[in-house]
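Once you scroll down, you'll see the structures, which are given as structure tokens.
Nothing in this text is a laboratory measurement; each read-out follows from the coordinates by a stated rule. Keep in mind that this is a model prediction, so the values were computed, not measured. Cβ atoms are built from the backbone, for glycine too; each structure is taken alone.
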Structure P
Amino acid sequence: MKFSDDALTQIKERLTLSQVIGNYVTLQSAGGSDYKACCPFHHEKTPSFYVHDDKGFYHCFGCGKSGSVFTFIMEMDHLSFPEAVEKLAAEAGVQLREETEGDKKRRGITQQLYEINQRISNTFHYLLMNSPVGEPGRIYLKERGVSAEMCKAFNLGFAPQGGKWLYEFLSKKGYDDELLQETGFFSKNYFPYSIFQNRLMFPIRTWDNKTIAFSGRDLSGTSKAKYINSPETAVFSKKHNLFGLYESVQAIRDKKSIYLCEGNFDVVALHQAGIEEALAPLGTAFTKEQGKLISRYAKQVNLLFDNDDAGINATKKATVLLQQLGLECRVATIEGGKDPSEVLNSLGPESLRNGIQTTVSGFDFLVQAGLMKFDIKEPKGKTNFFAFIKPFLDATDNEIEKDTLLRYTAEILNVDRQSINQQYYATASAPPLSQFDEEQESSDIIVHPLSLDRLSLDLYLMLTVVNNRELYPQLRSLLGAEELRDSEAKEVYAVLENVSREMEGKNDEFILQYCQDMQLLSDVRTSFTLPDFHRDNSLGVMNELIERIRLRNLEEQRASVVRLISLSAGDDQVAGQEDLIGEKMDMDREIVEIKKRLANVDPLKKLP
């Protein structure tokens, strides 16, 4: 969904920046319409975070964060741009577009599902904590060493025996069968029998405390499935969510790291031991979507899966996936038990805290696992070892890091560095996770931060114009998209062309909606915050860059003509040679003229 300039402007007019940011930090007046505060994005004692209501942007002189009201909400609440717009629109009372009947129905179902899930979560919790029917759950939690504080923090509950009690309970509250069949509480084949019976219940919540699903642990001892999760619903997708996110989000924001565990009880155990940045996948392998969710909040992931064979295999896969996503991965070892819950129960919280302090990098973990699996004294063992760790190398986007890992691998195998390089680059096109049988998708893209030092002339030009959009008509008359070499610069050109045709584009956020490529979106968004693209002499910058691009293109064309002249020498094609020589002379004159014009302008700093 794309939002109009008018809608974005209405939001900005109805919500001042200080009004929105004031909900998150305490602002002090800095004179006029300016405010200051301690930055919410990094720790500081002296305020360096400034909010400029009249200009509609904020900037921190400590960490460099800056942006608009939409950027702030995206950063603070870890939302996508559409989610941030929708949140602010609701707060401002701005209708983004007219709802269709289908929209209203879907929204109604979604809201009702949130309501039902929360109602049932509280009912399960009451039964566990206060009702005689919850006694089996209380006994089991005591055996597992789970405190009453954790039961409350995670809103743990108990689903009693009885196939139809939940249906009867919700029916009395006025919910009809059509809606109840959408909740995921009931068997599809045997509606209205509940899938959760005699189970300890773990609510699954979003970062903003919406209960979207449940995970139930069997206490009867008769079920073939020890754990079952809610099926997919309109509000729940297993691969996109993690257990413990709501309970952990503040600690993760503070520490920028997480502990990723294997099960629900492991998360509860770590929280009880004071390690509150703990999450777990929902009974399945760790997914790419869950990794992307984590990347909104944390830069480092400490893997803490079980130390049995299944846990070790899960750790191998997760290290590669996290490397693909650009997250720092550490692997923690568990001492005193096979998982955190067992250590907490047998040795207590202090032993659990102390027992997970030792970590190794994800690559070192793979190396250790490979050394245990293969005999690297034998040639075949060296080959198998290299194939074993290669998915991690494939997932490493940074060439300096990859080169370091290849050098380290050569030392481990005691082979020539050149041999390692040849072997790797001969097979580098293999899928990064093929060794671990992980499904690949073409959408796995690593986004690089915008670096002014590595910008091409073309992209520098187009980022200058996209930040000074009144220059676009003049650019279009002077330079065609076909004259650009940089593919990303061509994409920016296309974005500006599309926006100009719609006669909109006053808001930066409107432009971002047309950036479909993730790298393009990141670069354009970052450029909006950099002073290099907001110079007083932006027109002069644009003209100089156009001259430089023309000079580059002319010199390339001239070199091609010179090669043709050389190749045609002695072939009696005099007329053809004369045309080429004449073309070269014209280019020489134009190149000289451009160089003269460039000699009369001050060289721009930080240009490529």
Structure Q
Amino acid sequence: MAYQINKTDGTIVATVADGQIDQLSTDLTLIGKNYSGFGEYFNENLVKMLENFASTTRPTHPIRGQIWYDTADLKLKVYSGTEFLPVSSATIANSQPATLGVGDLWFNDVDSQLYFFDGSTPILLAPAYSTSQGVSGIKVESILDTLNQTRVVTLFYNNGTLLGIFSKDTFTPKNAIIGFSGSIIPGFNAGTLSGMKFAVTVTNSESLGGVAAATYVRKDTSNTVAGQLSITTDLGIVLGSAGQANLKVNSGNVTLSNASTDNNLILNVRKGIDQEDALTILAATRTIELYKGFTSSQVTVGGSLLVEGNLTVTGNTTTVNTEVLTVEDKNIVLASQGDSTVGSDENADGGGIILKGTTDHEFLWNGPQTSWDSTEHINLAVGKEFKINGVTVINGSSLGPGITAIPGVTSFGTQTVVNIGPGAPPVTEMRLQNHRISTVSSNYDIELAPDGTGNVALIGSPKITGLADPTDAQDAATKEYVDQTIETRSLAFSMDLTDGKPNSYIINQILNNLAPVAEYRNGTIARILCTLLSNSTTSLDINPLVSESTSSFLTDLAGSTSPAVVNVSVSTATVSAPSITTTRIIKEFQLLAGAWTWTNDTILPP
């Protein structure tokens, strides 16, 4: 009987007659019943399946799902029903395997990169960077902003370092991004890498160095420069249609010149609303004019003024403003009226020297008093003395020997030490030194004894410090002693405690309001007399006080009657007043560590 050969899905692939073989239906030899020599074909079938029909050419009679190893491509393939498709495989190695076939994948486990083999060259799929190169290239991520909204950004890396972020939105990242700080705006946002630059040429820019492009000077139009303009070349600046004005540096010397023949160099300034020529240099006549025509003008020379010719000064006043005036002649003659005129005391009166300062410092001749009057002190050099008729009157340390009395003296100047004491020679008992009054002899009091009804009065509200704590009734006390006494005094209060308020209530609601802790010191004791009232109940039996009357009523048609209450009355009752018990407790609290604290209760006898 013939064999019927079925596929997995039940369809018949071939029918093999007894004693026959089939080599056309599949790439295996199908053997019929009782075929002689079947063993060779059977074993060959096993070898073909074992090697997956390995050959450079595809199987002749494939069926769907059949596997074929293509020895030309070194690739395992499977039959789809119409063609053989490669079965992808992946190899993990630190270098390119020699056995790669077309379509194989190779993962380099050292560089952590995946390659695709096209038959001749491995093609890198991802990532674009090796492990040793670090994260490089672009990386798209979704991040949250501070409003918890998702934002898509493109991160740009090189060798593991974030160079910047591309974005189409403006937002602030919720979480910190390593290599970036601040908010993100549309476009490219540079990271925190130091020295980050784009070494390319751009056609336009909004700003340069963070400053708007409109603030930079152009050479093709007029400009206004708000800051300092610095030219670092000695060639300087050339102005004018023909280059007449020149400002330059020559060997360190600054030169301002007018290159126009016989034309002037003018320094013009603005006074009020008028423009005035302050300095004019006339090239044609070699003449310098300073505020010509302005009689109120003034020229100040800060240093020396050398006049090689004659100096003529006209006017009513000649002012020499100099630190030192050197005159070659021995004498300075004042109030001279000319060689032919004889001087007079009347003319000399009030003459002398006036030194200008905050106020005038004068040394003038007083004609009527026949004396020199000075508005200032006379300060002699060390070792010099004041003398009258050759006799010393006063020197730097003492009065002269000729001074035996000083009538009219009511005060002395500053004294370093003044010793006071009785006897001849005096014995020092009290000393005035600097700002201190002290006793020199031991165990003496310093006494202030105003005469009559006078008092010891302090001027200017000064403080008396250094006092010891008082011991007698008339002793003065320090502020600290008084504060300590007042702020640690015992306090007494009373309250009704019938409502059973706890100690915490007494502290928080009573003491903290009546005696705030800021006004008292630790150790202060507060005692509160607390009164508790209680009473007992009285029972009242009302049954004897109730009286009632009844009456019979017809309840049905048969004439039956039933009693019913028709009147109820209650007599007036007298209830005894409950007895009241009074309990008195003294609660003691103490201020400890800046807080009121309960210490004990004392129950008073009834």
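Rank structures P, Q by mean count of other Cβ atoms within 10 Å over residues 144-151 and report only the one at the top, that is, the highest.
P
Hey, helix-only ellipticity at 222 nm (-39500 (n - 2.57) for each DSSP H run of 4 or more, over all residues; to 500) derived from one of P, Q reads -1000; which structure?
Working: P: -16000; Q: -1000.
Label of the source structure: Q.
When mean projected area of the Cα convex hull in nm² is calculated for each of the structures P, Q, which structure yields the highest value?
Q
Assign the value 8, calculated as relative contact order in percent (Cα under 8 Å, 6 or more apart), to the correct structure from P, Q.
Working through the options, I get structure P.
Hey, distance in nm of label points 7 Å out along Cα→Cβ at positions 176 and 528 derived from one of P, Q reads 5.3; which structure?
Source structure: Q.
When mean count of other Cβ atoms within 10 Å over residues 120-127 is compared over structures P, Q, which one is greatest?
Of structures P, Q, the maximum of mean count of other Cβ atoms within 10 Å over residues 120-127 occurs in P.
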